[in-house]
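Asks: Below, each structure is written out as structure tokens.
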Structure 1
Amino acid sequence: MCGIVGYVGGREAAAIVMNGLRKLEYRGYDSAGIAILDGGDVQLRRAPGKLDNLERILSAEPPQGTTGIGHTRWATHGKPSEANAHPHVDCKRRAVVIHNGIVENYVELKRDLRARGHEFASETDTEVIAHLVEEEMAAGYALEDAVRRALLLIKGAHAIVAMSADSPGLLVAARLGNAGGIVVGMGQGETFVSSDLPALLEHTRDVVFLDSQEIATITREGVSVRDMAGTPVNKQVTTVTVDPVSAAKGGFKHFMLKEIFEQPRAIQDTVRSRLRFSPAEIYLEGVRLTPERIRAVNRVVISACGTALHAGLVASAIRAGRPTASPRKPMPIRTSTASGEQWSSTTASSRTMWS
């Protein structure tokens, strides 16, 4: 699940947001970015790959400002790239959005927005939200109402944080369904928001957890919460007693147990980041094989160690025992230990695929 961090207060936001994203690296990601409000401008910095890549950009072009948001992304719609990394902005670069979840009706929304003159800079579903907020603000709604009205138009489960160059010192966060959490941290003259506790505990132990169908207006003085109908919700501040390491374990006794139980989600995130829904494509970064070369393959060799070796052995066993409806002979899969490959008698041809 992607990582969300936001800050509004009196300190420089970039360092706080980046530090928070570091605390969420365990969630996995393939690109990252931050947006900082500097007066009336949005300073956007994004990069594919790990946070170190983003750090290099920030060192060369440090953004200034005391309100900001950041995000680590697992790709769903569109390959990992600078253009597809969050945050996303509207046509005028005024509204800014970070988002966990999938906008299930983004194809229809994007088509309608384009028909009304909106221009898109990414392949993502998230960018649709920024343009919807743009339209609501153009109609005269304040940021918090613009976000709430925009979210009523989208389908699916979502965790969202938005800000606008026209509303300095303000963040709006919302949670719809179960696409990850939203937790607001209460500081002294500053307020934090994140998708998980580890990003906040260095700064505060007093937090407010959003429930589904709730939207929060966040300033340096604190937070107010409403439901999606606009009715105020009385939220209790919770004092968290767990230490940052325990929080990162997510309630599991130790990290190994946590990793075991997270495997289904990790597999889903990994596969999902390589799929493009519109148009329907599979994106395999680093694989430069043409369809013709792939069809010519008549043998697969998996060379691995550890868990990857065991996965290869399972693949070999499944392939060997599974009947096929294809008239072609089943493709053999051989798995071997990578550390012993130099002494292996395995031979290869131009039609052998090594993994």
Structure 2
Amino acid sequence: MGFSLLESIILLGGIQGIFLSSVLLFSPRHRKAANLFLGLFVLAFSINILRNILEAHGYLANFDIVRVVSLGMPALYGPLIYLYVVAAISVTATVKPNYGKHFILAAVYLGVLLSSALLGVTDWPEAERYPWLIGVFSLLVVLVVIQTLVYFILAVLRLRRLDHELELNFSSVEGVGMRWIKKLLLAFIGLFLIWVLVFGADLRILNVHYPEYVFQGFWLAMAVLVYWMGYYSMLKPEVLTFELQTTKKKSSISIEPDVVDRVGEQLTLAMEEDKLYLNSELSLKQLAEHLQLNAKKVSHILNSRFDKTFYAFVNEYRIEAVKRCLENPDKRFDKLEGIAYDCGFKSSSTFNRLFKQYENMTPKAYREQKLG
């Protein structure tokens, strides 16, 4: 029996995923630790898609080992997506030998599946003859679910810590790489939770039964994620090569009070007279070079004298510049987005969020309040 249009879309999604993983794993242009883990994640995800659609049509009937072992692909998702985040946000990311510990559960799970396949236990009715095997399999699935959720939380915590680190070094933190990682994490955990909450993580003991079209809808969602990854990486290829440059470690630094005061005045002049905040790409390194100082020293003084991160320090000046424009009758009809860009903001969403955070009202409401 041939594939329907929907099944063909799902099948092609899995094939595209294999191709994308090959690009990530073998292209010299993309030989980075981050893309190794991303490539392996896409590969495992795509194998799962292909297995679902091919098994539904009986094409894996004569390939018991492949059919059974491929059930273990979800055990790889958590460690791979976490290690991708770790490697992507690291300045000097390499594949380390101790990363192997993250795959212990996956190795055990795949080992149990392979052993059962070699013993001829390839279907659920056959497994029911071995209650202990069902118990082991069910326990491993539960552990995989818990592990994946833990790794997702760890990845989110890593990104939150990075957000703070970026604010110490950059005045705009809307990097394409950050958006890509956050969208990927959100899409993945959404699908994973559907798999767990709706389909019971494929645990047969839960006796979850749905019409075929429900499963096909979920497989389609998986394929759409692969299509999106391929489209996004083609539309914005920099997501495959980006590097986030941040300070590696905080170091203890001692500066004389008179130096703190003097540099503090220089920082104020750099904003108020030189108006460096108008540069939407302004970084801590650029500001330090403008002052002919060390970046770590400038960061320390921003924290000790102004009690602010670099991000907050610069964006407060941008907000004040915007407020002056909004209070100016000659700019009554200027677009808010244009004003934000002119005052150094790189993103309208960031501008609106920060303005409301500082003024407790929207830019539009502020203008109406001041100009009537």
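Each value in this text was obtained by applying a stated rule to the coordinates, not by laboratory testing. Only a predicted model underlies this, so the values are computations on that prediction, with no experimental measurement involved. Cβ atoms are built from the backbone, for glycine too; each structure is taken alone.
Asks: Work out which structure the value -22500 belongs to, where helix-only ellipticity at 222 nm (-39500 (n - 2.57) for each DSSP H run of 4 or more, over all residues; to 500) was derived from one of 1, 2. Write out the running numbers ahead of the final one.
Replies: Numbers: 1: -8000; 2: -22500.
This figure was derived from 2.
Asks: Quick one: distance in nm of label points 7 Å out along Cα→Cβ at positions 111 and 199 came out at 3.4 when computed from one of 1, 2, so which one is it? Please report the intermediate quantities before stating the final value.
Replies: Values: 1: 3.4; 2: 2.7.
So the calculation was done on 1.
Asks: Follow-up. If you work out relative contact order in percent (Cα under 8 Å, 6 or more apart) for 1, 2, which one comes out largest?
Replies: On the way: 1: 14; 2: 18.
Checked 1, 2; max of relative contact order in percent (Cα under 8 Å, 6 or more apart) sits with 2.
Asks: Name the one structure among 1, 2 that Cα Rg over 2.2 N^0.38 Å of 1.26 was derived from.
Replies: Derived from 2, not from the others.
Asks: From which structure (1, 2) was Rg and Dmax of the Cα atoms in Å, for residues 15-118 alone calculated, if the value obtained is 15.0, 47?
Replies: Numbers: 1: 14.2, 41; 2: 15.0, 47.
Of the structures listed, the value fits 2.
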